[in-house]
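Listed next: structures, encoded as structure tokens.
Readers should treat all values here as calculations from the given coordinates under stated rules, not as data from a laboratory. A quick note: this is a predicted structure, and the numbers were derived from the prediction, not measured. Cβ atoms are built from the backbone, for glycine too; each structure is taken alone.
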Structure 1
Amino acid sequence: MDFQTLRNNCPTWNDYIEHDFVTQIAAGTLPKQSFQHYLKQDYLYLLHYTRVMALSVYKSDNLAQMRVGQAGINAMLDLEIGMYLDFCQQWDIPLAEVENTAESPATIAYTRYLLDAAMSGSLAELYAAIAPCLMGYGEIGQCLKAQGYVDNNPYQQWIDVFASDEFQAVTAQNEAHINSHFKDANPAQQAKFQRLFNTASRMEVNFWQMALDLS
């Protein structure tokens, strides 16, 4: 069992990677309000994702696994959340508005699902649940780069983050790490990983749709 097996057996993976939100980002036609809604909700999502990474430290069996979890926490707190706050500022969203934004139903459903999986399952199950987020943005960035860019795209900076060599390198490292947790799984565990992965992928689809619908 590995990430590619999970990906290839997920019925909603392409719906996630090729969602209308993503295609409109690539074309530069996404309504500003949808991107603003996405930024605010993703900020809230990332706070919960950081809590999931904290649980990965708790679930770890050894120091090396703990350090991977700690690195994930540091990446969220020191880099990615700050990047999204910078995007919010660039897109005319005051910090007070971001911090006082109510979670959408899609955000609540997705984050609580991840937290439940992290609290109730094994470390490998935790990684199966977060794998669509952990790996999907890298694939999206790679796909958009391969398609070629449109001129004067207001979302080019967002695309550039996930298409960058640095982000692609981190994605490859993440894949190797999560595969190390999946490789010795028995058939029952493999089935559980696939269910967790499939549900989280479906939640990613719903998250994009939430942004389009302003829901």
Structure 2
Amino acid sequence: MIYLSQLILNPASRMVQNELHNPYQMHRTLMRGFNGRRETANVLYRLDVHPYSGMLALLVQSTEEPDWQPLTQTGQGKYLLAPPTCKAIDPPLQNGQILQFRLVANPSVKREGKRHALYKEEEQRRWLETKGIGCPEKKRPPLGFRVLEMDVQKPRKRYSTKGKLKMIIYTVQYDGRLQITDVTKFQKALQKGIGPAKAFGCGLLSIAPG
């Protein structure tokens, strides 16, 4: 079972304005709905900005039901513009099924203990394709899907802080179609997310009938 919540953020809120420039702080705010249990609740989130209205819609996915009571004050200057919504879903999935998908991710590789962003579109495409089918030579297990087609948006540079540590996170939005090759592994990828930087708004895989 997966829980999907939508929070409409108030752009007039000073707290929201600060978090738009510090996604890790947004992550900390969201954890109020789970008493800090990100690992057990498998909390993933993505901020979608409406291209015309500029509405800030925060999509939050978890395997535990959230309690958004700490964030439910709405109105002028408050964190939310409207009461949050939450629904439990259990999408019927099977091998061979074709789905549309959206993923905001941090395509990167680790070298000598440090993570390095992938800047070239070809590398970003290969990163996601490899996530799906795996790479035995590098001991990277498959996540149970094959990418059929994808559009890759230009990377965005995001700044954030974690304690005294200042970080730069490069994010890429993928939109396309995929085919499930191993439904058990794919379901785990849905719940756990894809790639690093999950506390910074990356990794949430959204799917729809293809």
Structure 3
Amino acid sequence: MDGLLLDTEATLKRIWQRESARLGFDLNDSLYAHLVGVPNVLCEQKLTHWFKDFPLAEFRANWKAVREEERRACAIPPMPGALELVTWLDGQGVPLALATSSRREMVERNREAWPALFRFASIMTIEQIERSKPDPDIYLRTCAALKVQPRDCVIFEDSNPGMRAAIASGARAMMIPDLATPEPDVREGAARIYPSLIQALASREEWF
């Protein structure tokens, strides 16, 4: 969802870096690269590891408040090609599912803002799994919910941890890089890498 369907990764990066700087900590691009595609609880653990006496509670309250303000203002747009891809797949009768490291509450808020983007037969969130990405647990559970085999599925991902989970599940893993550059193992295991969902949809004959 984040960084693939909605332009939340760039927004979150800007907010986290600004709020960290306001508190006197330098969350630079090199450090932030290690947070892309990682659940927030693990990101927070990294922050307290990197920065001594990091005021986590204050930081969390600040960035969540700012993000909510921007969400209410509809300042977080869909990623290029996201609406077109979902609309086309839905029109073809393809079963769609969302497997995200976000919490259910955030998924529902985003669905309220962009209902046309959330045409999913199944939604799997971080609360429903035991092991987060790069473990394939979330994708295996999602395939089971759709009653399909992973080998018959195409998974779109924007992060390296997400791609590792998709590859390990046995599905056709397609990367649409947002903030993350594909790492060597991901590049090797990816079925395809596209610059955007626009190109992914235009190249749909290559998916299988």
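Here is how the numbers come out for the structure above:
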| quantity | calculated |
| --- | --- |
| Among 1, 2, 3, structure where mean count of other Cβ atoms within 10 Å over residues 47-54 as derived comes to 18.8 | 1 |
| Read-out relative contact order in percent (Cα under 8 Å, 6 or more apart), computed value 39, structure in 1, 2, 3 | 1 |
| Structure from which -5500 was derived, helix-only ellipticity at 222 nm (-39500 (n - 2.57) for each DSSP H run of 4 or more, over all residues; to 500), options 1, 2, 3 | 2 |
